[in-house]
Structure 1
Amino acid sequence: MADFLRTLKDARITEGVMKSGTPEELARGEQLYREHACQNCHWTPAENRRGYTGGTSSTSFVNMGNRLQADWVYRFNLNPNDFVPESGAYIPNPSLPDEDIYAITAYMMTFTQP
């Protein structure tokens, strides 16, 4: 069953779009992530006793770099409402330029645990 599920593709996702971010993209992504207070709603990795910081009103981003496909996260970040209506209620509006979404996604994909 797991092998079969791996063969399923979502037509909304273009594979191979996301690459590892450049140092500049990662720095820009981190800046935007903080400016838009993403950590207020999402658990975000942190070097503290718990291993994370942030709110619980939305999806945990802890270890997301190991759990989720970067192309899917990027496409979701472009327009969350395409996947779950009204899920992007607190995403900046008007939306950010695609290159900023790319930078934020590249930064988010660094959220990994060994």
Structure 2
Amino acid sequence: MHELSVTQNILSIALKHAGQAESITDIYLVIGQLSSMVDDCIQFYWDIISEGTIAQGARLHFKRLPAMMHCQHCQTEYPLHETSFVCPTCATTNVVLVSGDEFYVESIQVQGDPI
């Protein structure tokens, strides 16, 4: 159910940044591989909560980013595969996550923004 509150936040951000636009046509979201957000759930809630706003009918675009790890021992950066946190170069577990847990609004497109 946390997708509902997240979707409400997306709508709030979009409305805030739309200014005096007639409508919001597209919203671009970036979601990391390790994020627990489910695209279909966000879309489902979006269709309900955006009704009656300038964002009604806006298309949501989901861009998924892979999880990337960085070895602090040998400086190798590599994609996380399954649940292995072992560096493929030096076999250490001294690694940190550098991307893959993101979730943010990258951009919105609006129509009819008067000058």
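No value in this document is a laboratory result; all are computed from the given coordinates. Every value quoted in this text rests on a predicted model; they were computed, and no experiment measured them.
Suppose helix-only ellipticity at 222 nm (-39500 (n - 2.57) for each DSSP H run of 4 or more, over all residues; to 500) works out to -7500; of 1, 2, which structure was it derived from?
This value belongs to structure 2.
Quick check on the output: -0.55, -1.17, -1.27 is log10 I(q)/I(0) by the Debye sum over Cα atoms at q = 0.15, 0.23, 0.26 Å⁻¹, for residues 12-75 alone, derived from one of 1, 2. Which one produced it?
Here the read-out was taken from 1.
If Cα extents along the principal axes in Å is calculated from each of 1, 2, which structure is the one that comes out at 39, 35, 30?
1
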